[in-house]
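All of the numbers you see were taken from the coordinates with simple rules; none came from a lab. The shown structure was predicted, so the numbers you read here are calculated from the model rather than taken from an experiment. Cβ atoms are built from the backbone, for glycine too; each structure is taken alone.
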Structure 1
C-alpha cells in the first residue's frame, strides 16, 4: 500500500536563508515535473507553518523527532534537496542532525537520496565519520562540485556530479534599469568581511557606482548595515531578499556584483550580471573556477569588464538539472517499489 507522501524533503529549510529556500523551490518544481503533486510533498522545516504557506506543500517541525519519524513512516522516499548539509565548518551539530535523520529514515523503511550536495569541509574526524556513515545509507548520491565527488570516491562511495538545483530556476530580468554594484557579505571568521568591504568601497568610489547591499539571510543585513553606518561600506540601499520575485527586482538594478554566498554568485550568473566571488568556502571557489568567475584577491577587484558566462551554457545546465532530477526520481521510485 502506498504511503500518503511521495517525498519528504530535508534541508536547512525554514531558517530565513534565501539560498536554502531556493533549493526547496527548485526541488519542488522538479518533483512536480516528475508527476508528484504538492499535496504529496512534505518538507521538514524549522518554520513549518511558514513553509507550508510559501510552497503549498505539507510541512512538519524538523526539531520534533517523533513527528519527523511519523512523517518518514508515511513517506515513500526522503530527499536531501541540495546545499552543504554534511560539513562541520560551522558546527558539528549539522553532521549529527543529518546522520540521525538518515538512520531514522532507515528504521522507518524510507529510502533516501542526497541531491546536488556539497560534502565537507570537515574540521574534525568525528564530522567526517558521521557524514560518511550517513551517506552509506543513501540509495542515490549526487554532488554539485568535483571536490565533493572526490570525497565520496575517497570513502569508496559512488556518486554523480550534477548542477546545483538553483541553476534550474529561470530568470526574467528587466532592461534599461539604473546600474548599481550589488554586494553580498556574510559574517565569517577572521577579517575577510571587513577586508572585502574596504576593497568594494574603494572600487565603488573609483567608478562612481552606487552600492546596494544584498542580504541572503538576516545576519547578512545586520553586517551590511553596520558597515554602512560606520562608513566602511556606504550603501544606497540594503535589502533582505526573500523570494524569487524580489531577486528579479533587485538584480535588475545590478550592473556588477561582488558576493560571498554561493547562491548570490549563482543568481548573478543566471541574471547575466558580471560577478566577482569572495572565496570564503571551497564550494564558492569551486563554482567560480568552473564558470570562469573571477575571485577577489587580497589587494583589489579585477579590472573591468568582468567576464560573463555564455547564456547557451546556462541553458544547457538548466536542462541538466531537469535530467538529473528525473533520473534520481526514477531510481528512487524503483528502490521504493522493491524495498
Structure 2
C-alpha cells in the first residue's frame, strides 16, 4: 500500500522567522506546520521539534525531516517517521514540488479500521464454513452404513478425517480471534479443582492412547484469579500436546510448585520431544513447527499461540524445555492470591467447580 491516499493538501504554513510563542496554538491544532521562507517551503515543524530543540524562532527549532514520494509504501513512511522521531512527513512530486503532508495518526487510524474489517470478515467466513463441513460429516456418517467395500470405507474415512482437520482449524481460528480481542472475566479459582477439571477434558484422549497420568495434587489450597473458560482452554492445549506427542502407554506427569507469591504448573511427558530447530517457533501463530502426533493426530499450528496469549492475559508466563527423543516439559507460572482475604475464600469453598 502506498501513502498516496493519506496525503493532505490543506496543510497549514508558518513563516520561518516567526516567533514560537505566536504559533503554539496553531501547532497544537495541526500537529505539523509547513515552514516557508520567501514563499518557498523549507521544511516542517512539529511539537516534538519545539520540545527537542527549544528556541525563539521557528527556523531554529525545526528538525530535518526526509521528504517522501507519493508512490512510497506505508511501511517505508512509518519506518522513516520512527527513525526521525516525527509524526508527519512532507510529500514531494517528481519535480521536487511540495504536494502535501502525511500524518502518522491518519495511517494508524486507517490500519486499525482495516484490521477490524478484516477480522469481521474472517469471523463471518469461518462461521459460514462450519455449517457445510458439519453437513459433509453427517452425510459421510450416513454413507458409512450404506457402503460395503473396504476401499470405499477407507475413502469415506479419509474424507471424514479431512473434514475433522478443517473443523479444528476453523475452531482454533475463532478461538484465536476471541482471545486476541475479548477481555478476560476473572473469578477466584482454586488450583487443585482447576487442574482436575482440565484433566477431565482430556480423559477420552488419555484412554485412547493408554497414557498413564501421574498427577501430584498441590499440597494445599492455592487461589488465583482466572478466566476459567479461557484458561482451561490453555491447559487443555498443553495437555493435548503432551498426549499427542507421547506414544501409546507413555506417561505424563502433572505437578505444581510454589515460590513466594507465585506457583508454577508443570506438564511433563516422555514423548518424542521437540526438534531444536523448531523450538523458537512453538508459540508463533500458524507456526511452521506444527507436526503430526505419534498416532497421526493433526495440528492446526494455532494451539500454543492461543495458549501463550491466554496465559499472558492472566499476567502469567509460559515456557518449555525439550529434548528430541526424550520428551518435553511445559511450565506455566501465575501469581497467587493472598490467603488473608478470608471472606472471598470462604465464599469460594461453596462455589461449584
Structure 3
C-alpha cells in the first residue's frame, strides 16, 4: 500500500483530502486521485480519520486543515445540520445522471456500498440463503450468525425479515410499535448470534474459518474474500445500501481546487473507474455501459440489484439513532 502523505500543521499546497484509509482509500487513490492530478496538475494530499468531532473543531476555530472529506451516514447528516459543510454550487454536478437515492445538495455522492447476506459455501453448497427471512430462519438454515454491533441496517433487515416491504420500513420504524417489532425480531435470532462485529473483516474471517455460516456485512469485504479464494458466497436478493459523499468543509483553504476535485469525482469517467479497484457501485446511471457485466454482477448500484434494495435513511438515523442504538445495545447484552 502506498504511504499516505499526512498533513502537518503547515499546509503543503494542493487539495487536502481526508478519508478512512484501508482498501477504500487505496481504491480512491488509484481510481480518482492519481488520474485527477495527472489530468489537472492539482496535487491531492491525503489524510485519515475525518471524524465529525475533528471537523467541528476545525470549522468552529477557523483552523481548517482539510478541504474535502469522505464520509457517509449519520455523520454526513449531522455535519450538514451543524453547518460544517458548504452546499454544492448548483452547476457542479448534473444531478439528472445521479441515482435518485444518492442525490444531495450538500455533497458529491461518490460511491454506493451495501449490507447483505454473506454465507459459507461449505455450509450451504446448494440452496443457500437468499433473503433476510432466510437469515432469520435457523431451522431451514442452521448455524451461527454474525451481526453488526451497530443497529444501522440491522433494524431494517429485521423488519424486512418480518415481512415488511422495503418501501414501508422507515414508516413502520418511526412508530414505537415498529421499533419494538424490529428489536423483538433481533431478540428472536440472538441465541444464534456468535459475534456482534465491530471490524468489517470479522464476518469474512468467521465465514472462512467455519465459526459462522452466515453474516450481515459489507459487499466489498465479502467480495474481497471471494476474490481471495475463500469459500464465501453472497445473496443480492435483498440489500441495504448506503451512499458515500465527498464534502467541502466550510472555510476550506483551497475551495476552487477542491471543487474541481469533487466535480471530477462525479464525472462519468471517474465513476466508471472505481469498481475496477473495489466492489463499490457508481452513483451515476449512465456509466454502466462502460463497466463489464462480470464486474456489474458484484456492484450494489447495478440496475439489477437496485430493484430490490433499500437505501438507508440518514435523516431517520440522525433523529432516532441515539435511542435506537441504546436499545439495540441492550438487546445485544441479553435484555
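Looking across 1, 2, 3, the calculation of FRET efficiency 1/(1 + (r/R0)^6) of positions 93 and 285 (r between Cβ atoms, R0 = 25 Å, to 0.05) that yields 0.50 traces back to 1. Computed over structures 1, 2, 3, distance in nm of label points 7 Å out along Cα→Cβ at positions 85 and 125 reaches its largest value in 3. One of 1, 2, 3 was used to compute relative contact order in percent (Cα under 8 Å, 6 or more apart), and the result was 27. Which label is that? Computing relative contact order in percent (Cα under 8 Å, 6 or more apart) on every structure in 1, 2, 3 gives 27 only for 3. Distance in nm of label points 7 Å out along Cα→Cβ at positions 149 and 189 computed as 1.9: which structure among 1, 2, 3? This figure was derived from 3.
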